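In the part that follows, the structures are each spelled out as structure tokens.
Derivation of every value follows stated rules applied to the coordinates shown; laboratory data play no part. Treat the numbers as computed from the prediction; the structure is a model and nothing was measured. Cβ atoms are built from the backbone, for glycine too; each structure is taken alone.
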Structure 1
Amino acid sequence: MSTIRVESLRHVYSANTPFEKVAIDNIDLTIGHGELVAIIGHTGSGKSTFIQHLNALLQPSSGTVFVDDADINADKISRRDVKRKVGLVFQYPEYQLFEETVYKDIAFGPENMKLSKEEVDQRVREAARFVGVDEELFESSPLELSGGQKRRVAIAGVIAMRPGVLILDEPTAGLDPAGCRQILDNICRYREESGSTVIIVSHNMDDVARIAERVIVFNEGGIAMDGSPNQIFCQPRKLMDMGLNVPHSSLIALELEKLGFPVSCPCYTPQQLKAAILAEKEAGIC
């Protein structure tokens with residue numbers, strides 16, 4: 001497990017040119033051991049730029065990123081070492097599969113860590129189990145797999161390095177509802193069993209409402225909101241004003257309110273909405 005602390009983080013693209021753009025500005029944030037955090041925000045809000053700073057893929061224009069109280073950009077060795085502590089899975093990671101077999105793809109990271117053959121094998125099998133990849137697929141070509149299977153193999157390749165922090169950028173993008181649920185359930189199980197910190201960037205508010213313990217909202221390069229799902233999703237109009245979607249249950253609750261049947265907060269999951277409607281019905285309001 002690892003703690004992330006960000007102080008006064010700022011990143012400017014194309015600095016000192018006519019195309020200069022401030023992507024994130026003055027970010028102060030701490031993410032503790034073992035948290036399951038969702039980062040949301042409209043396209044261009046700065047969330048993807050932010051997460052790429054957490055394992056030194058991008059270096060700050062100013063400010064500092066600490067992992068376990070160590071400045072990850074202190075020198076070249078620090079930038080190299082943090083990639084073992086903080087694993088980043090990009091959106092559509094299956095496009096980065098390149099080895100001949102599923103086994104070799106999952107093993108690529110651990111092998112580059114110069115681990116023994118036995119340790120690599122253990123990590124491959126452990127990671128495959130976490131994400132639901134059957135060992136019968138180990139000798140298959142990744143190109144032969146379904147979209148959901150490819151996604152799981154790509155995530156397993158990062159998990160096999162046993163990072164203290166696992167960051168996933170839109171892990172369910174392009175998958176059908178069943179595939180989305182499987183991926184997220186596997187990620188949650190991995191986090192529960194490993195104790196790792198998990199950070200998920202997502203546009204799917206229903207997914208965020210279902211699994212996140214903490215939600216951080218990015219807007220215009222800064223943090224606009226930070227709190228529990230209850231604190232964030234009980235302000236649907238504020239989120240919508242920032243150009244964000246809200247969970248479908250929240251939308252239904254807003255429509256009921258327009259029709260004269262207000263339901264009490266929280267109502268951002270189907271279970272909460274059902275309970276609120278039944279409570280109002282018993283009270284004789286609707």
Structure 2
Amino acid sequence: MSTTQTMIGVIGGSGIYDIDGLENAQWRKVDSPWGDPSDEILTGTLGGVQMAFLPRHGRGHVHSPTTVPYRANIDALKRIGVTDIISVSACGSFREEYAPGDFVVVDQFIDRTFAREKSFFGTGCVAHVSVAHPTCPRLSQTCFAAAKDAGVNIHMGGTYLAMEGPQFSTLAESKMYREHWGADVIGMTNMPEAKLAREAEICYASIAMVTDYDSWHPDHGEVDVNDIIKTLMGNAEKGREMVRRLPALLGTDRAPCPHGCDRALEFAIMTAPEKRDPQLRAKLDAVAGRML
């Protein structure tokens with residue numbers, strides 16, 4: 001079985017803007033045909049494993065959840081060789097037992113976003129990938145183990161409701177998502193990020209860091225941004241502790257994903273070769289070059 005070199009890509013959400021302890025750390029500008037990524041990418045090594053860090057909202061938090069350049073971000077990470085993406089993001093909780101300060105390893109999504117480009121493919125090169133299981137079980141288990149080792153109270157499995165934002169939910173929405181739709185946490189940034197990672201054949205794990213109980217909880221009332229910021233800072237340190245433990249668990253040599261994340265395009269591209277749009281095909285060089 002052939003192996004490749006592991007390169008861990010961390011997409012940091014609110015509160016996480018760098019990785020501690022990176023050797024040979026440097027910020028790199030990566031050009032993408034899909035536009036500018038959120039920021040330069042911080043690269044280096046940690047425990048002998050290549051690492052890449054991309055602040056999802058940009059340094060200084062300049063992008064709203066809607067304006068994050070999701071396609072450019074995933075393309076840029078693929079372009080520099082990232083094999084595994086760990087998404088770290090703040091979220092609200094719909095479950096009493098998922099308390100502020102806890103982490104949740106997300107394994108399902110309900111996508112309620114509507115103002116974002118959601119695919120690398122389209123007219124001139126059509127593809128349909130499966131996102132029935134939108135996160136990588138192997139990578140998710142690794143994150144769970146790393147967080148546990150870091151002393152984080154972490155829950156394995158949960159459904160993430162991705163809303164457009166930037167406003168928080170109404171009380172009616174919060175109750176509907178919790179009581180009728182079965183969502184466990186709510187956030188604004190994991191979609192279309194997870195779908196694009198699958199199209200780019202990169203393993204993807206989502207770690208949701210709980211900051212609040214959204215607005216459904218009778219004892220907590222509406223979301224208080226001041227409380228969120230306080231919890232966010234504590235979560236950010238826990239998130240960095242988790243990330244520090246990932247290289248030792250994943251190792252430098254990487255076998256093909258046992259769940260097929262890195263082969264997601266194998267039978268996905270529908271457009272006949274002679275009908276593919278040359279311009280779109282050129283833009284897909286990093287994302288889908290293996291198949292095109």
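Here the criterion is FRET efficiency 1/(1 + (r/R0)^6) of positions 148 and 268 (r between Cβ atoms, R0 = 35 Å, to 0.05), and among 1, 2 the highest value is seen for 1.
Computing helix-only ellipticity at 222 nm (-39500 (n - 2.57) for each DSSP H run of 4 or more, over all residues; to 500) across structures 1, 2 gives -12000 for structure 1.
Starting from the value 21: which structure in 1, 2 was relative contact order in percent (Cα under 8 Å, 6 or more apart) calculated from? Going through each structure in turn, the value belongs to 1. If distance in nm of label points 7 Å out along Cα→Cβ at positions 36 and 76 computes to 0.9, which of 1, 2 did it come from? Attributed to the structure labelled 2.
Identify the structure, out of 1, 2, from whose coordinates percent of Cα pairs over 28 Å apart was calculated to give 43. Label of the originating structure: 1. Out of 1, 2, which structure matches 18.0 when mean count of other Cβ atoms within 10 Å over residues 44-51 is calculated? So the calculation was done on 2.
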